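Below are structures written as structure tokens.
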Structure P
Amino acid sequence: MSNTEIPTITEKLLTAKKAKGVTFTDLEQALGRDEVWIAALIYRQASASEDEASKLLQALGLSNDLVPELTASSVKGLGPIVPTDPLVYRFYEIMQVYGMPIKEVIHEKFGDGIMSAIDFTMNIEKEADPKGDRVVITMNGKFLPYKKW
């Protein structure tokens with residue numbers, strides 16, 4: 001999926017979400033899953049169980065005909081192009097500037113390995129600040145040491 005390609009199902013889900021006037025937090029309550037995971041599901045970066053798909057579609061007032069698309073294996077990633085959306089690009093920029101320092105600090109604390117993006121959670125919070133509200137993102141991934149053989 002390139003920067004401008006949004007799957008048809010994503011467009012349907014986002015249109016229904018807007019029409020219903022629900023937030024990702026509202027959907028979190030309906031599905032019993034985290035709002036970031038639900039957003040990933042809607043953008044087809046995650047796959048749902050049949051129950052999760054049905055709950056989402058019910059919350060959005062959509063037909064269960066879409067269950068097979070939501071339960072299919074997802075295709076992950078933004079594609080080979082540098083992201084052009086300013087907010088998404090900032091994460092790319094953060095990794096360009098701080099990627100190697102983050103890697104070195106993780107290796108120093110844990111050893112040679114990676115942080116899992118599979119055994120992973122993320123929380124996004126809003127923190128009030130007199131100088132301007134702050135975005136607080138907490139990424140929590142299992143450390144996976146490289147295997148020696």
Structure Q
Amino acid sequence: MSAKENSADNQTPLPRRRLRTWLRLLRVTRSTENQLREFLRVTHDTTLPRFDVMAALYREDAPMKMSDLSKMLLVSNGNASTIVNRLEKDGLVARTPVAKDRRVVNVELTPLGRTQFEEQAKGHETVVDDIFSTLDHDDLDLIRDLLRRAEAGEQA
């Protein structure tokens with residue numbers, strides 16, 4: 001950043017700078033998501049929401065209640081169910097009713113789903129690495145620390 005830009009930023013009221021920062025974060029997030037959506041569509045004939053559901057199930061590594069999956073993904077039960085229905089139809093996830101409570105359904109990746117997700121995740125990681133390739137360890141530490149501070153302020 002040039003001295004002129006830094007000086008101009010210091011003249012801008014803090015609430016305005018915070019708003020600009022939020023908008024820049026949003027642009028970076030949307031741009032990154034768009035690149036990942038395109039990669040998943042072209043390379044794996046899938047969508048980012050399907051990838052996200054499979055990632056959550058992969059991380060859990062055990063059957064998971066549909067309601068817990070929805071909470072983890074920050075989506076409604078209906079949205080999660082729609083995606084799980086399609087994944088189940090494709091043989092990538094399996095649902096298992098809970099014997100003691102018919103209202104509860106567990107879901108987990110099938111062996112095919114686990115294999116497909118692992119392939120997708122490798123490419124996903126490569127795309128993210130390419131997108132952020134200009135950032136080194138110190139940059140990433142700084143961003144992580146700043147985002148943690150912002151999260152702490154959000155929760156206060």
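Laboratory data are not the source of any read-out in this text; all were calculated from the coordinates shown. Just so we're clear, the structure is a prediction, and the values are computed from it rather than from any experiment. Cβ atoms are built from the backbone, for glycine too; each structure is taken alone.
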Checklist entry - In terms of distance in nm of label points 7 Å out along Cα→Cβ at positions 23 and 39, which of structures P, Q is highest? => result Q
Checklist outcome for this item: If log10 I(q)/I(0) by the Debye sum over Cα atoms at q = 0.21 Å⁻¹, for residues 71-110 alone is calculated for P, Q, the one returning -0.71 is structure Q
Item to check | Label whose coordinates, when helix-only ellipticity at 222 nm (-39500 (n - 2.57) for each DSSP H run of 4 or more, over all residues; to 500) is calculated, return -14500 (choices P, Q) | outcome: P
Checklist entry - Suppose you compute distance in nm of label points 7 Å out along Cα→Cβ at positions 31 and 95 for every structure in P, Q: which one lands on 2.2? => result P
Item to check | Which entry (P, Q) yields the derived value 1.5 for distance in nm of label points 7 Å out along Cα→Cβ at positions 47 and 127 | outcome: Q
